[in-house]
Structure I
Amino acid sequence: MASYTVRMVVLWPSREDQKLKYLYEERITIWQAESMDEAIELAEEEAKEYAESEGFELLDLFQAYWMFNEPLTVEQGMEVFSLLRESDLEASVYLDTFFDTHHERQGVYEDKEDSEV
C-alpha cells in the first residue's frame, strides 16, 4: 500500500490575541491507501471530524502528494505539518491567494489501473 500526504485548510474561530480578521490553519496528514483518491477521502473524513470537534470550518481544498519513498513509520492520519496564519482575506480569496493562484503545476491524479479499464 502506498503512502500519501494530504494538505487541507481550516478556518479557526476568532481569538483574543488575533490581530487580523481571520485565522487559518494549513494541515498536512499522512495516509496509507490504495490510491490518491482514497487518501483524499480518508483525509476528508478525518478533517471533518477534526473541524467539528474543535468548532472550526473546513475549507474546500484538499491536495495530495504520493510519497515515492515509504516512511519508516506511518500512523494513519498522523499530522506531519501544521501552520497557523492570520489574514484579513475571506476564505475563498485566501485559498486563491495562497493555494490556487492558477500558476501551480498540478493536475488531477488518474490511477493507471482505473484508466486502463
Structure II
Amino acid sequence: MIENGSGLSRIERIRADSLGQLLLAAWRRPWMPEFLAALPLAGVDGTARGRLAASPARGHAHIKTGTLDGVRTMAGYLLDRHGRRHAVVMMVAHPEAASAAAAQDALLEWLWANGAP
C-alpha cells in the first residue's frame, strides 16, 4: 500500500520487488522522460548530490532515497558503463540502518561497473 507517495509514512507497505516492478512499468510509459528527470541524479543534484560524488558511477543513477528511524531506502534507475539501463531498489529496515548508505552506494557502483545478466 502506498499512502501518500512521500515515503514518510509508516503506514505504507510495499516490497522491494513490487517497487522494482513499478519502476519497470513506469519505464514503458509515455511520461517516462519527465519521471526520470524528476529523480535526483546521484553526485549531481537534489537529495542525491552527495551520493557517488567521487565515483565513476557519478551522474549515472537517478535515485530517490528515503529515511525513517531504522529504515533507509533507495530506488531508481542506473545506466551501467555498457549503456544498459537497470531498475534498482534497496530497502534496509534494521536498528543500524543509518549505515546503509555505504552499502547502497556500493551496490550502485558494482552495478555500474558490472551490469547484470
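None of the figures in this text is laboratory data; all of them are computed from the coordinates on show. Not measured: the values here are computed from a predicted model. Cβ atoms are built from the backbone, for glycine too; each structure is taken alone.
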Structure with the greatest value (metric relative contact order in percent (Cα under 8 Å, 6 or more apart), set I, II): I
Among I, II, which structure scores highest (criterion: distance in nm of label points 7 Å out along Cα→Cβ at positions 28 and 100): II
Of the structures I, II, the one that 1.4 was derived from, the read-out being distance in nm of label points 7 Å out along Cα→Cβ at positions 36 and 68: I
Structures I, II, by Cα Rg over 2.2 N^0.38 Å: label with the highest value: I
